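Please find the structures below.
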Structure P
């Protein structure tokens, strides 16, 4: 019989099976989203193709899990971000450290990405630098730039530069804000402090749309199960793993391929099976050539998964512009085997471009974070002195 244990602290140790799986899945989710959007950009819609080749059917199926990949991002974000905050709640400057960590994680990738998008907009004459815009509905305006940094896309402003995957960062940003507020609401003993927090939560809930609030429960599911360990035999683990795969395939074939209120139930059930599987994998992994190889691959792709996610749309636009002399309108023939090779080359260029872009930015996030904490806390001590 399985044994369920509620842990005192979230198990974030890197020598555990679930930690290796989390790294792998973060990388695979970003790769999946990029592959799906590249296919949608360079190939016609699958439903519009008569007698599609077997290869194109395989490509369309394999790159059709983008929305599930975003759900995986939500669950893992709750597990890692929520779990780590709960672990350090009783430490010095817990909320301040949390805020610095979240802001540096987002802005140190988003600001360079937005800068690259501005350059691309000027190169393609989409943007006129001599005529800056302050209109809320302009995707390249100053309010859109700032609004996307603070999670207001699709609430007050559009996604910056038409980079539509940024919609999910609006969800993430508000989950980062709501979670510590809810934690403090239940932990504080001050009635006045609790009232202030409650007013802030009500104001945020009033601002956000129904879908963002519904999918917060999936983020919270990840945070909650970061404290749950299921000890069981390999038979149940395999059953849970196959359940995750089966749920993903069923949603891919029969479910709603969008994230909205009417698709919430299917993604919630998928997330529940997923976190049960992750909780069952909370044990030390065996040392072996295959596991170490998988761990290195997972860590490699997870390290620039955020950059790949936020940058792949402008990178696709840049690659297609560079390849225009060869590709023309950029549309590939779904029944031409050679075009599959072109797609693969574009995809590899997309991933390589994101990796190179992450080196001066996302790869340096930890250093910038620690430097910022040192500077801010030193100033705080000087002011008090």
Structure Q
């Protein structure tokens, strides 16, 4: 029953995906992301202080982060194949005595989703712990590894803003598949207001909720998140020759990226529009959709180690939509080095080819001016 539901989780009848070698895996991935998004939507509506905590790095984690990771691991396991997953969360705090109430709440949330797929199924807290800990893979150059951020933009999730469920698939070190579930993102044109705390208030509207997906070599696509039978729409980034028409997207949170440096790069490039600030990989989805010429820049602190789950899904979606995603010197991102993007230099730049090239040149110029001032 579950396998049949997953096989109909994306409508590929009129797309190039019919002949794609990882079509079945993509269907499981889309179904997994939709299920996890459903769990996240339910939690965000009534999130309480008892359902979130601070990790050692002072970043927040909620019952939805853990629950979404367990749901994705469970859904992927229904394929009958073993699951190696590189994911953000682990069960360390949940298996302590003081973590038991949160674990029981997570188990109830997961069962609420699972039982809709397989009536009569009941996972125990121990089952949920095992599913969460499937995310402990080290990844690397060999074999297949799913790459998951169960909630990218947890601060946005807690703040009732944008967030995304992000799932990619590595095969021998190369990202082959990417799926983004964006529950609060409008299906129509994106405005500057859509990045703020009012995003969740529109979550019940019929035109809210987006699914982006890509298969390497077979394109990037978009569909409404809540409509598995809806046909897919092929998406492409929008390039421009007049740089002033572009808009920079950047992190909503200032400590995630150096907004001052980004502003200097935008000014050097000739970008005139104010930046669009949003949490999470929804920015990759917006870029791929091409409704307006946009770019994404991220300049984290020098001490920060960029994780592969923060970019894998969005990376392949933008590339398959015709865009470029590189570090700040123009080198393509390398996801084959384990759990971190340790070969990345300076940050991340994503955009249409023409604008991307201009931004890379401007970054070098701004750095040169800064070092000599």
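Assuming 32 is relative contact order in percent (Cα under 8 Å, 6 or more apart) as calculated from a single structure, say which of P, Q it is. Only one of P, Q returns 32 for relative contact order in percent (Cα under 8 Å, 6 or more apart), namely P. Using the calculated result 0.40 for FRET efficiency 1/(1 + (r/R0)^6) of positions 232 and 312 (r between Cβ atoms, R0 = 35 Å, to 0.05), pick out the matching structure from P, Q. Matching structure: P.
Can you tell which of P, Q yields -22500 when helix-only ellipticity at 222 nm (-39500 (n - 2.57) for each DSSP H run of 4 or more, over all residues; to 500) is derived from it? Only one of P, Q returns -22500 for helix-only ellipticity at 222 nm (-39500 (n - 2.57) for each DSSP H run of 4 or more, over all residues; to 500), namely P.
A value of 145 for volume of the Cα convex hull per residue in Å³, for residues 160-279 alone, calculated from one of P, Q, originates in structure Q. For which of P, Q does distance in nm of label points 7 Å out along Cα→Cβ at positions 72 and 248, calculated from the coordinates, equal 2.9? Computed on structure Q. Using the calculated result 9 for percent of Cα pairs over 40 Å apart, pick out the matching structure from P, Q. Structure Q accounts for this read-out.
With distance in nm of label points 7 Å out along Cα→Cβ at positions 24 and 320 computed over the structures P, Q, the top value is the one for P, the highest of the group.
Look at mean count of other Cβ atoms within 10 Å over residues 168-175 for each of P, Q: the largest one is in P.
Readers should treat all values here as calculations from the given coordinates under stated rules, not as data from a laboratory. Keep in mind the model is a prediction, meaning the values are calculated, not measured. Cβ atoms are built from the backbone, for glycine too; each structure is taken alone.
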